Structure I
Amino acid sequence: MINGRMKKPSPSIDEWLKEAKKNPAALQEGMFLVHNGVVRQTPKAKVRQGIDDGSMVRGMEFDYDAAKVDAAIAETYKMDGIFQVRVWLNQGMLELGDDIMYVLIGGDIRPHVVDALQFLVEKIKSECVTEIEQK
């Protein structure tokens, strides 16, 4: 638990997509992309920077700043061709394989949707969340 918070149940992506397609904006959209980040055993430093200290991840403490996430979502909506953005973030002590986040982007064409997904996930990971790997 972080600040008394336990991990949350993951959303249904099928339901997210059904809801997204009922939105009037869906008539302008040609593509939806979903990102699902999960807790992995390999430490971030090894995967991203090639630094191997021999340790393995056993879990993760995860939390986020909701106001910063909302600001990142608002910024994503300003990108060309983006009509729908939805984010779910977990909280608390997460175990290997647990969902960290889901992000759904709906937009007009593939390049716009891919760019928006990359932008938003990077923004969330670098500016909005706290991840503490448990080794």
Structure II
Amino acid sequence: MSYYITTTIQGDFNQVIDKVTEELKKQGFGVLTTIDMKATLKKKLDVDFHNYQILGACNPPNAYKALQAEDKIGLMLPCNVIVQEKEVGQIEVSAVDPVVSMMGVKNDGLEPVAVEVRDGLRNVIAALA
């Protein structure tokens, strides 16, 4: 069972990030955090790495439902979406599958929320293809 949902598209790295952010908004998500791994690895380790950004996406109504069901679930929030460019113009976009990532949490109340979030993230990935 895969722990992520993914697609690869052609395009400009920064434009794809904008498109992902737009599609996330359409599904009720906002981007709370952005981590530029290329810049971070260069600054901290002085190594070169390909374009790679982590977007911390949150759907507030679903986050609230999850927190009501399990108060420690914030350890697994927000849902991460990565955008990476291993080859120029080939952009891979991947999102965590919250159903799989929450399997270790023994709380049946989380499953419907995780399924709803997964459906939204699948819609984002599908809209990019």
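Laboratory data are not the source of any read-out in this text; all were calculated from the coordinates shown. Source: prediction; values computed, not measured. Cβ atoms are built from the backbone, for glycine too; each structure is taken alone.
Upon calculation of log10 I(q)/I(0) by the Debye sum over Cα atoms at q = 0.15, 0.16, 0.17, 0.21 Å⁻¹ from the atomic coordinates, which of the structures I, II produces -0.77, -0.86, -0.94, -1.23? Structure I accounts for this read-out.
One of I, II was used to calculate helix-only ellipticity at 222 nm (-39500 (n - 2.57) for each DSSP H run of 4 or more, over all residues; to 500), giving -13000; which? Here the read-out was taken from II.
Taking FRET efficiency 1/(1 + (r/R0)^6) of positions 7 and 79 (r between Cβ atoms, R0 = 30 Å, to 0.05) as the criterion, the largest value within structures I, II is that of II. Where is FRET efficiency 1/(1 + (r/R0)^6) of positions 47 and 63 (r between Cβ atoms, R0 = 25 Å, to 0.05) largest, in which of I, II? Going through I, II one by one, FRET efficiency 1/(1 + (r/R0)^6) of positions 47 and 63 (r between Cβ atoms, R0 = 25 Å, to 0.05) is largest in I. Out of I, II, which structure matches 0.40 when FRET efficiency 1/(1 + (r/R0)^6) of positions 87 and 111 (r between Cβ atoms, R0 = 35 Å, to 0.05) is calculated? This figure was derived from II. Each of structures I, II was scored by distance in nm of label points 7 Å out along Cα→Cβ at positions 39 and 71; the highest score is held by II.
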